[in-house]
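As structure tokens, here come the structures.
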Structure 1
Amino acid sequence: MLTIPTQDYRRSSYRVPTRPLTGLDAFVNGFVGKHHRRAKILETLRLDAEKIVAQEREWTALSNAELQTRLREFREHFRRGGKKAEDFVVPALAAIREAADRQLGLRPFPVQLMGALALHRGYLAEMATGEGKTLTAGLAAVLAGWTKQPCHVITVNDYLVQRDAEWLESFYHFCGVRVGFVALWMGTPERVKNYGCDVTYVTSKELLADFLRDRLHLGKMQNPTRRLIRRMLAPDLTVQDGMVLRGLHTAIVDEADSVLIDEAVTPLIISASHENATLRTAAVLAQEMIGVLQPGVDYQSNPRYKEIEMTKAGLQKMVEQAAQLPGLWQGHDRRLELVIQALIAREFFHRNQQYIIEGDKLVIVDEFTGRPMPQRSWREGLHQAIEAKENIPVSNPAETIARLSFQRFFRCFHKMSGMSGTAREAAGELWQIYGLPVITIPPNKPCVRQQWPDRFFTDEKAKWSAIADEVVKVHATGRPILVGTRSVKTSERLGQELLERGLTAKILNANRLSEEAELITLAGERGRIIIATNMAGRGTDIKLGRDVPALGGLHVIATEWHESGRVDRQLFGRAARQGDPGSAQSFMSAEDELIHKYLSQPVQKILLKAWQKSLPGKQKMARRAFKIAQNKAQKMALKQRRSILRSDVWLDEALSFAGGDTI
């Protein structure tokens, strides 16, 4: 197939990210962001949505053929682009709204129209759980697809990618837009076909991986002018063959807080395994060596930063055992590196929390989403250290071929917008990093969720017993219950507690993914008990059974606070959607990981004594302590993301100085 120069240019086209502002510039830019989030913007969206609704009769009177003809006319206006295209946004969305009703049986609410307008205009729309964000994204994606520029709708997992693309396919087709999706299991021909559609649903990890693989494929031919000269000199050599993307232009990011904030701290790395039998042997020996090391005597551990510091006694013990290591690893620095990685693996990485074992393979679990990441591995020997600890075959280390942070990647799009149920807490960061102003779209119906008082316990055993008792109590009323846990281990533990009380719960975690969609969809049925890790419900609607509203709706239990308050709010948002009744409650203990990692030992002791002696205001004191710990965790995560930004800037300057490619 002949590729014209313009098309070839767009296939490797992206926006070169500008340097993040600092100091006074960033301070002033913060006020600019607040201006973009002012109340008048929301009022403008509301008035435009009312104009769209006011045109309803005009569009309902048309036949399908007449409606499609008008949609094609709008498509041509958007294809030509320019300022005049914006004059057609309101009538075009009125026609698209009618198409959604005819093809999907859903007529978008005014608040969904406000959300679609916000996405089209480059905002991050905060919309409550259950407000119909999937359809809202579809409305905006039609407008983007009409431009014939690449439009990527990005969401959090392969299931949602496929589900959303297939569910909206008839709607897109009616509007004259081709839609496809890209998932982990697809080969190159399928990826080329689906990226070639007007709108492509894909996860952030797959999109960034394909972007990096395309650039590796191009090598020194990343510059389109160089490729054009190459084609002129050697017409038979087409370096673009083998590429899958057709460029970066528009991104609509679903669950934007998760994608752009929580997962942004981990760069995506493309690596190749290389044989290193010496390291594999050394990793196994290191596990044997640290068996004689005692915490607090031979080394000090810092759980907040996941750091290990050896004492003189510990170093001396390592010297005594160094002879058993392979020659390369007997040197002081290499030996210390090996031992510290083994201790980090022992102290901070635990099975069914940070990873799971599938067969004889170690699989990393994303701590924010609870999802397994089978294609990922830890670097610098940590992966091998954990494998040695678990006594499974030790894999060869991976050599990095290409890497890019998600923060930098998403700043490469010419146009970006997003949606989330929890974004306002990170509004300043989203503006400073991505230039995304957050606008809060009101719910279609007021939220009537009841927030039950938090319950605090001195130890985990008492907490889990109380949670199990509460589940039994609520279950007796017939209400469905969704229990959110932080890890595979705790979800299995609660399941066992309930089993001992005569109740059977459905458990959803990284070990049990096959039933995810079905379980979450049915979580609102009478008498259901679902125990799920943090992945629960994101992007999946929980509808209440017929008689459940009369019973009080869905009850959500948080078994501990997360390091990010937005994750807690997402979990609670599963209850009381679209004006339904519902309730939520938190259970906490002085032994929770959040307290252990982010409060000093003296403060922990004061909190524990206050609770044991039943001092006045102990409940308020406990909640305050958890809030302080959570704020510390969030500030630390923000500091880490800023560190990645500084690394990106350093990389830009270093590669630019060296004459290299800055992506």
Structure 2
Amino acid sequence: MTTDRALYAARERVEQLRAEIAHHDYRYYALDAPEIADATYDQLMQELRRLEEEHPELIAPDSPTQRVGGQPVAAFGVVEHRVPLLSLGNAFSPDDLRAWHRRISALAERDSFAMVCEPKIDGLAVALVYERGKLARGATRGDGRHGEDVTANLRTVRTIPLSVPAADVPPFEVRGEVYLSEKAFEQINNERAEAGQPLFANPRNCAAGSLRQLDPKVTASRPLDIWVYGIGWSDGVLPPGHWEAMQWLQELGFRVNPESARLHTLDAVIERCLAWEEERERLPYDIDGVVVKVDDFALQDRMGAVGREPRWAIAYKFPPKQAHTKLRSIEVNVGRTGSLNPFAMLEPVRVGGTTVKMATLHNEDDIRRKDIRVGDTVIVQRAGDVIPQVVGPVLSLRTGAELPFTMPPRCPSCDAAVVRPPGEAMSYCPNQACPAQRFRLLTHFSSKGAMDIDGVGEALCAALLAAGMVEDAADLYALTKEQLLTLERMGERSAQNVLSAIAASKERPLERVLFALGIRHVGSEVAALLAFHFGSMAAVVRADEEELSAVPGIGPVIARSVREYLGEPRDRLVVEKLGAAGVRLSGGQPARREGSLAGKTFVLTGSMAAYTRGRATALIEGLGGSVGASVTKKTDYLVAGEAPGSKLERARELGVAVLDEEAFRAFLGEHGDVS
């Protein structure tokens, strides 16, 4: 039996949780400016739900557990939803899914029924009503029963049909999730940072802020999209289940997510959820879980809802990609090209299933544009294996004690005076003998994407430099077993393996050698262009700036950087030593490309629904064309997908022909590719 003291403590905590959740609901739903991460909010809701289950007498009609979301904003007209838009219960593990399945199996009086798995889009839920085949009204979820009338704004979303082909179809409501791709979100935040405006915390809040504009022109200027996920109601006869209903909507012209699947066992559902947890990064938009629904509409009706949640559906939630934490300090390390790279030291926080203590901050300009200060509460984001990054500060939590960041005037490794070339975002240490530069350059040279020397990692590179056995990357090829055996923890077999790996790297192709040298602005794509065009290191060395600029896909900045590198006696000596050691510095120029696109240069930017970057490149090269790294006067076509960025502006300045995804597909068809 619950004691009076325990009940009093529970009541106090419940009231505290309700007030805290109400505050965060207002910031999330009304202001689109959350102060806490979704995972933290979920924890507050879970605690409140647990306390109310333990003490049913504390449940109140206005509790956050009894309603769906935030109240509609008064600036918009209010729409009453004919059928409430319910929220979903959450599962955070396979065991949670099994428990949910046991509950609904008992209601269904059988444990065998089809279920549909759909990616859970992290966007803004909307309801679209069609009358006489035309879009009559569009509204946000609001509190589940009443939403905001944003019809004018939804009409600007190009992937929402304004009418359906069957004009005689009875009135119906389709429900979906409006969202922004990750690249579109990044572009919008960059523009806001440039304008000194607060940043959106994530694509969901950016989509919500874009849709809930009093001026539809603002909404129209942002590349919103939609995936539809269900039918709210219909005055006509519906298919028997959710899967068939979604096929019907697709036939009417609605965007139905192709990643959805109908499955027939719980084991298959769990396998699907776990697979998406690993594969979520391959999508160009955010998903924060998988929605699992009972397929059969009759079974859905029998199962009904409890409170704010339908029993027949559940959301399997992934570990969060974002979290909020304190920025303790901003430190600087020195890269292989001498660049000074700021990074954040954070209060440890769990993001994406991993404890994060450090995150990238890109460069000094980015820190200033986003107004990130030491002491800020910041939004930290981690996607897959990508290095965590600081998205921006939570301005509403700023106290005034936070300190702006200034790049140090001297190199933290060698104390050389830092320089910042005109027009560049990075500051540099100009001292080529800088210990930090030498270390980073050596590890880069040996890395998998460069010379791929197995066993020569950071620890061995540091030991070789400390022992004075190498001064530059070319010295690796002069190492002896006797030298290696003097190093700590280096045995006979390990030493021989290192030497064998170094010897094997001599046969790497020319483009890998060019990339491994660590020339500023020369990534793997540019290195391949140089190798393809010149065919040998000797030809690259002989080329002047004008000849380098003439290479399709290489502009004056890259040409100048290559020429400056090869003009330095110290760097030229490294190239000469590599040749003397037997490293392959020529491979013969590849045969002249043939095909209908021979002699044409393309540049790719943005993301496309039907083509990955690798696939588009392969198609162009298969028809004889070449793909460059940057837009120049010699570029023939820019293929611009979603959120194209600065390359599109450059193409327009130079009068380069621009192909969107649809035009690119047609272009390939005209030139012989029908895939």
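Things to note:
- Top of 1, 2 by distance in nm of label points 7 Å out along Cα→Cβ at positions 202 and 362, largest first: 1
- Label whose coordinates, when relative contact order in percent (Cα under 8 Å, 6 or more apart) is calculated, return 15 (choices 1, 2): 1
- Origin of the derived value 3.4 (distance in nm of label points 7 Å out along Cα→Cβ at positions 130 and 602; candidates 1, 2): 2
- A value of -15000 for helix-only ellipticity at 222 nm (-39500 (n - 2.57) for each DSSP H run of 4 or more, over all residues; to 500), calculated from one of 1, 2, originates in structure 1.
- Which entry (1, 2) yields the derived value 3.4 for distance in nm of label points 7 Å out along Cα→Cβ at positions 18 and 306: 1
- Structure responsible for -0.77, with log10 I(q)/I(0) by the Debye sum over Cα atoms at q = 0.08 Å⁻¹ calculated and labels 1, 2 on offer: 2
Rule-based calculations on the coordinates, nothing more; no lab input. Computed from a prediction, not measured in an experiment: that's the story for all the values here. Cβ atoms are built from the backbone, for glycine too; each structure is taken alone.
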